[in-house]
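What follows is calculated from the coordinates using simple rules that are stated; it is not laboratory data. Keep in mind that this is a model prediction, so the values were computed, not measured.
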Structure 1
Amino acid sequence: MKARQPFVSVIIPVRNEARYIEACLRSLLRGGYPAARWEIILADGMSTDGTREIIARVAADAAVPIYIADNPRGTIPHALNLAIAGARGEIIIRADAHARYPREYVARCVRTLRRQGADNVGGPVTTAPGADTVMARAIALALSHPFGVGNSAFRTTHTARETDTVPFGCFPASVFRRIGLFDERLRRNEDYEFNRRLRRAGGHIWLDPALASTYYSRDTLGGLLRQAWENGMWNALSHALHPAIRTPRHVLPLFFTLGALALAVTAAPLPWMPPLALPLRLGYGAYALLALLVSARLARRRGWRLFPALLALFPLFHFTYGAGIAWGWLRVLARRYPWRPEDGIPACAPRPDTAAVTEPSRW
């Protein structure tokens, strides 16, 4: 007898994703799973760029029901919690609007989750340029290399393994009943904090290359640096709330930035500077040499037009990320927390403001 197919809910936080949402949804709709056994729920942060109209057009000819929930707060963790509260699935797949998924992605997620007996499964991410420009291609390369993003396994490896976190994720719904939902105080790092909490509760997280997806990175230097600043700031705020999620790859950029500032100060002819100046200059000289070698190697493979952009991107990205961390810790020390006192980690139960999901007939 054929095993019963569990019902699956795919949840997606969105806000002004007109550029990406159609490709995302159409890739998911090739999920290879019975249409009657899954649904898509989008939690929308009140988009104003036509995102909803695009969703309506896709939903009109989709065999899988596509629902939408209003997310007036506009934050990702609240969007995820809204969607989970309205989801019917025994399995929850979190997806991202900036990503495109392989054929039969939903079916592959369910098979991998069952086969591994894990509490969360996901795949590596291939970072693709957000536009066909030299800078966009350089950004995608920098965010795919260990020198750019550290030892983040899902960005730099394609080997099946147990890991500390995966992008997006596929969970049994029972996980949320067991450890709660996403922390609504965090506008970044909510997935890493959740996965850390899951592992501390005895859960297992599995990275599987069969679940690989393509993620579209920022396409301008300004967009990348704004993202780096915000991620760095929320890195510090997240660590203040949850010290257990701190890892070396989340702290090293802070030392990089502080060291660079100290190096600038050592240029002054003060008598106490020389003992500090030498190790700093050696360290940053080694960094500059490594940046040069990595940039040259990537440019040799992908085109020498990328070399100047890569050479500038690595230090700018690392310095800005570290500066964001420093600013975040200053906010912590000043007790300037950007979250509401009533926010936190909700229990997995529908609340009056999270239970309403638009009926598909609206589309």
Structure 2
Amino acid sequence: MELKKTALYGTHVKLGAKMVPFAGYSMPVQYTGIREEHRRVRQSVGVFDVSHMGEIIISGPAALQMTELLTVNDVAGLQVGQAHYTAMCYPDGGIVDDLLVYRFEDKFLLVVNAANKDKDYAWMLKNKLEGCTIEDVSDSYTQLAVQGKMAEATLQKLTDVDLSAIPFYWFKEGALAGVPMIISRTGYTGEPGFELYFDNESAVKVWLAVFEAGAEFDIEPIGLGARDSLRLEKKMCLYGNDIDETTNPLEAGLGWITKLDKGDFIGREALLRVKQEGLKRRLVAFTLDAPGFPRHGYALIKDGENIGHVTSGTVSPILEKGIGLGYVKKEFSKIGTSIEVEIRKKRVAATIIKPPFV
């Protein structure tokens, strides 16, 4: 199957990015190097092309009811111009995907993971209520994430919208670099920043304008490699690693987005049972006490017993030591618990910590 290309593909190639297949797209995994790009975002500002993400619009008289049915968070509590993080579940409580929901005057925009887009869209259509329209508009949008403490100072040069007046998880519609767009104070790095949604034809124009505006802050393009290490330092879940159809939001530490008292939604009955019966395992954060690189699938050990497995791991470019997430049996999930990670047949000491790592 031929890989899809974002509207900025040619720009990435010109910049010397290392391109890799990701979720059906050819995407930049790194430009200068993952560690350098990671630190740039933590220290100043960086730009990610995340146009591979999926965008699905639900509209019509039953749009609110439909979005409530599909997702675990309280959609009715959103005001127009507000967004939230949520998840969709199967009837057994397993996670279909994690996503963002944006509330507009007359519709909801659901931003889903690139690799899950087709599956998510099919799931929405399968559960569609009368009185709503569900439309996959993913191919119409370019999405840029401008992240880091200097993101606001960079973008404010390009727009009359008062960016300082947009609270976390709110958005405005307005022009930036002369292009109409959604300007959202969200991101997947744990740093202050914005995500911009606009038409593909304006992709190169907006990219160049953002880089010119951020030149004084040493702005750099950032690949998917650093996106992964940045989100992990802040304990943000990655679908396919930390959450999937075999995990439920409560054991994954996503109880805060799971509003069991909001009324009916797909998976609610199963999640009520899980809560009643008690969790059997939990997703925990750990740091290595000695050098090592914890990878997805590695065993987690306590007193010689296999108690779980690593779901995500890296060597943190900020802490300069191994960090990871993993599921462990509930009785071993307490903060401060000493465990071991089996790395290439060697057991490396680790400690469960209270996240985030950074």
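Of structures 1, 2, the largest value of volume of the Cα convex hull per residue in Å³, for residues 116-195 alone belongs to 2.
Taking mean projected area of the Cα convex hull in nm² as the criterion, the highest value among 1, 2 goes to 1.
Could you tell me which structure in 1, 2 was used to calculate helix-only ellipticity at 222 nm (-39500 (n - 2.57) for each DSSP H run of 4 or more, over all residues; to 500) as -5500? Answer by label: 2.
Once relative contact order in percent (Cα under 8 Å, 6 or more apart) is evaluated on every structure in 1, 2, the highest one turns out to be 1.
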